[in-house]
Structure 1
Amino acid sequence: MSDYIYMDPGWPAFRWDEAAVARKLADLRHRQGRLLGRMEGLGFPQQKDAELVSLTEGVVQSSAIEGERLNADQVRSSVARRLGIDVAGATRADRHVDGIVDMMLDATQRFEQPLTAARLFKWHTLLFKADKSAIRIGAWRDDAKGPMQVVSGPIGRERVHYEAPPADQLEAEMGKFLAWVNDASDHTDPVLRAAIAHFWCVTIHPFDDGNGRIARAIADGQLARADGTPQRFYSMSAAIRAERDAYYAILERTTKGTLDITLWLDWFLACLGRAFTATETTLGSVLHKARFWDRHAHVRVNDRQRAMLNMLLDGFDGKLTTTKWATLTKCSHDTALRDIHGLVERRVLKAGEGGGRSTSYGVVG
């Protein structure tokens with residue numbers, strides 16, 4: 001087995017180039033402050049919309065990093081229910097999706113609570129509550145099937161990217177990790193603590209499965225602490241997903257290196273910066289929605305019309321027809337037609353190509 005970072009006699013006394021990291025951190029903190037300031041300037045409904053988009057993306061993309069595709073509509077529905085947001089035509093989420101959403105919200109909305117083994121076991125149980133495989137759920141791995149390895153390639157030609165500490169060391173390793181996470185006397189910047197916690201947890205690899213998702217949830221909790229708010233307006237997981245290969249490459253390189261984790265911190269901070277940039281698109285969408293309602297404030301709409309307009313503004317998947325309107329709002333076809341024609345007459349909706357029941361509609365402007 002190759003030498004890994006946890007085999008260093010000084011483990012886990014991480015070090016980094018403080019001057020180089022400090023410069024990048026200062027710029028990132030400035031951008032973070034500006035972003036949060038802009039979000040705080042939004043009205044409460046717009047804040048909730050932005051948070052719904054961010055949390056949904058975070059849950060979907062964190063699973064996508066590991067190759068699992070979640071139903072985005074189910075995730076959005078689950079997040080919306082927990083945030084108290086009404087979503088028209090919401091798709092009921094299954095137990096698996098609800099469990100993942102609950103884990104993420106516990107990590108971010110309760111960031112001030114101590115991180116304990118029991119809490120991590122709960123997260124792991126939520127993550128795999130619908131899983132029927134033979135993995136140990138809600139407990140540290142025991143390596144009963146051999147050492148924990150990260151491998152790729154076909155059977156017989158596997159490449160071992162990483163081998164985690166033996167299971168009999170987990171109690172001690174996780175004890176040190178959790179003590180550090182909960183150490184209020186440690187004055188390391190919270191953003192750096194998020195990066196370190198992410199890397200440290202992945203290095204220990206304490207569970208049979210789900211280590212990446214739990215490490216990212218821990219990091220999101222630390223970022224919520226850095227923001228000073230449980231509201232999430234950006235998605236680190238979405239930024240990581242866009243650079244998945246680079247993410248795994250930098251983790252592999254750092255776990256096989258020395259206790260100097262400057263390269264990992266550089267990558268994490270740069271990726272977080274790209275997450276901030278991506279949020280500008282989200283913010284633009286939220287502001288567009290707010291401007292739309294300001295522009296049509298004089299138009300009287302019923303609950304069905306308001307719900308469907310919000311669905312269109314949030315990025316309706318596919319074409320909106322009278323039949324879909326009736327299905328999503330649980331009304332008759334005639335009622336759907338009256339709802340739509342009323343909005344077309346007031347120039348809130350416009351008809352697309354087609355005719356009859358195949359006619360599709362979109363918002364004006």
Structure 2
Amino acid sequence: MDERMKFLARYLQGDGSLASLCREFSISRKTGYKMINRYLDEGLLGLIDRSRAPHHQANAVTDEVIRAIISLRQKHPHWGPRKLRAWLEREWPRTRWPSASTIGRILVRQGMVVPRSRSRRSPAYTEPFRSCDRPNAVWCADFKGWFRTADGSRCEPLTVTDAYSRYLLRCQSLPQITYVNVRTVFEHLFRQYGLPAAIRTDNGTPFATTAVGGLSRLSVWWIKLGISPERIDPGHPEQNGRHERFHRTLKEETATPPKGSLSEQQAVFEYFRQQYNKDRPHEALDNKTPAALYRSSSRPYPSRIPEIAYPDQMIVRKVRPCGSIRWQGRELFITGVLTGEPVAFERIDDRSFQVYYGPIKLAVYDEKRAKLLRPTAARRKRR
């Protein structure tokens with residue numbers, strides 16, 4: 001500022017030509033004229049530096065676009081900037097929508113973003129049980145975790161999704177977690193969508209038990225239908241991470257806060273299912289919707305459940321009501337879960353048999369000890 005005032009003082013005193021003054025003060029004549037004109041128009045305030053920001057932003061977001069973003073966010077308060085942008089581009093492709101980062105700043109300015117505390121995350125699970133490379137290769141099933149509705153009723157929703165497309169097949173609140181209730185839900189799903197190749201669950205009831213092979217009545221039914229039951233390791237929900245992440249979205253969208261009654265809560269579940277499948281963009285699917293990728297299975301639900309069959313070289317025994325079979329003149333307990341079902345023995349070596357139910361390896365029978373060895377015990381014996 002001092003140098004500018006000296007320049008102006010000498011110019012107004014006529015102390016040399018403008019060109020010589022500009023050379024002396026190491027400025028261009030254009031800058032010299034600009035300072036003189038600003039001083040004549042505004043006085044000393046004209047010498048203060050001005051913002052170099054353009055007067056008009058060529059890419060400025062219009063008020064109409066901002067209102068559309070805010071309106072959509074109000075309708076879907078749990079959608080982030082990328083999901084909002086994907087939906088807007090799909091619905092109005094001719095409109096030039098701002099980037100996701102700009103949408104994020106708009107939401108922050110409008111006070112529509114609640115900062116989330118950072119948490120340490122477990123490393124991603126990189127060895128899936130079965131490749132999820134097509135619809136119905138793997139379905140994921142679990143109970144979200146119970147909560148009470150406003151009238152005090154216990155709500156325990158069973159959720160089933162397709163691992164490839166993330167399509168939400170069912171979100172059903174059950175009065176009790178029983179084999180009959182869960183089987184009824186899956187029967188409706190199989191009739192509507194066909195049979196998957198595998199179903200991945202945790203180790204809880206009714207998906208698994210502590211019986212040999214971890215079998216339950218539900219998993220036995222699946223095996224007879226040609227469906228492989230896949231169970232994650234205890235204490236490792238990340239092995240079913242897609243479904244676990246979905247449960248967080250389900251809670252945010254439908255149960256925060258819980259609704260007045262079970263019927264009202266179920267209506268909200270069904271509305272969410274339609275919106276989640278057909279309307280909500282999914283980032284893991286390149287912002288497509290699950291409905292755009294999901295197709296029903298080509299394997300229909302049979303009118304009659306087929307019986308388990310084994311190769312001729314296997315020795316087959318049927319499990320009696322007490323849960324045991326007659327083997328080499330002895331009673332050998334298998335499990336009551338397989339009552340009435342055939343199990344097969346295949347010789348491994350001169351003292352051991354591998355015991356199967358369908359394609360599932362149940363245990364190893366040690367002929368010398370006349371005892372069934374669970375897989376872990378059998379591995380320790382062989383070592």
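Given a computed value of 12 for relative contact order in percent (Cα under 8 Å, 6 or more apart), which structure among 1, 2 does it belong to? The read-out comes from structure 2.
Calculated for structures 1, 2, distance in nm of label points 7 Å out along Cα→Cβ at positions 38 and 70 is largest in 2. Source structure of the calculated read-out (distance in nm of label points 7 Å out along Cα→Cβ at positions 14 and 30, 2.5) within 1, 2: 1. With semi-axes √(5λ) of the Cα gyration tensor in Å coming out at 43, 23, 17, pick the structure among 1, 2 it was computed from. Computing semi-axes √(5λ) of the Cα gyration tensor in Å on every structure in 1, 2 gives 43, 23, 17 only for 1. If distance in nm of label points 7 Å out along Cα→Cβ at positions 54 and 278 comes out at 1.3 when worked out from the coordinates, which of 1, 2 was used? Derived from 1, not from the others. Sorting 1, 2 by mean count of other Cβ atoms within 10 Å over residues 134-141 from high to low puts 2 first, with the largest value. Match the computed value -10500 of helix-only ellipticity at 222 nm (-39500 (n - 2.57) for each DSSP H run of 4 or more, over all residues; to 500) to one of the structures 1, 2, and report its label. Label of the originating structure: 2.
Laboratory data are not the source of any read-out in this text; all were calculated from the coordinates shown. Just so it is clear, the model here is predicted, and its values are computed rather than measured. Cβ atoms are built from the backbone, for glycine too; each structure is taken alone.
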